[in-house]
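Okay, got some structures for you below.
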Structure P
Amino acid sequence: MAKTSDLEHILKKRYLFWDVFTDRLSKETNWFFIIERVLEYGDIEDWSWLKKNFTSGQIAAVGSKSRILNPKTKAFLKVMGYVS
C-alpha cells in the first residue's frame with residue numbers, strides 16, 4: 001500500500017482528527033500535528049502506523065516539544081527510547 005493511501009487511511013479516523021479538515025493536512029507540512037494526535041489519541045494500530053510513516057527523530061521532536069501530550073504519553077515515549 002502506498003504511503004499516500006496510508007495517510008488517507010489514518011486521516012479518516014475521526015477519533016484522531018475530529019476537529020480539522022483532513023483534506024488540508026499533508027504529511028510533509030503537518031507532520032508535527034499528525035504525530036501529536038496519534039500519540040495522544042491513537043491506539044496500538046495507530047502507533048504501528050506512526051513508526052512506519054515517520055522517523056524516530058520526528059517522533060522524538062514531538063515528544064520533547066509538544067505542550068499537549070499528557071504525562072503518561074511522555075512517559076511511554078521515554079520508556080520506548082524516543083525522549084530522554
Structure Q
Amino acid sequence: MRPCCYSYSFFLVMAPILESLARRRAGSLMVLKIETESHRELAAAFKIQAVPTFVVMKGGFEMGRASGAMSETDFSLWVASKA
C-alpha cells in the first residue's frame with residue numbers, strides 16, 4: 001500500500017537521507033523504518049503522532065525525537081547530538 005501523498009512526499013525526501021546515514025554509520029547505528037499504518041500498536045507504544053517521526057534510542061531509552069523533514073546535514077547533526 002502506498003502512503004498518502006503527504007507522508008509519501010516526506011518519504012521521498014527522507015528515505016535517501018536515512019539510507020545514507022545507515023551506510024555511513026553502519027556498525028554504530030541501526031536505522032529502522034516502521035510502517036505505522038500496518039503496525040499501529042507499535043506506533044502507539046512509541047507515541048507517534050506525526051509522520052515522519054524520528055526517535056533516537058540508546059540503551060533502551062529515548063534520547064531524542066523529531067518530526068518532519070530535514071536536510072541531510074541537519075539530520076546527521078541532530079542524530080549525532082543524540083546518539
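No value in this document is a laboratory result; all are computed from the given coordinates. Everything numeric here is computed off the predicted structure, so don't read it as measured data.
Structure summary
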{"quantity": "Source structure (of P, Q) for helix-only ellipticity at 222 nm (-39500 (n - 2.57) for each DSSP H run of 4 or more, over all residues; to 500), computed value -17000", "calculated": "P"}
{"quantity": "Structure (P, Q) behind the derived value 1.10 of Cα Rg over 2.2 N^0.38 Å, for residues 16-55 alone", "calculated": "P"}
{"quantity": "Identity of the structure behind 20, 13, 12 (criterion: semi-axes √(5λ) of the Cα gyration tensor in Å, calculated), options P, Q", "calculated": "P"}
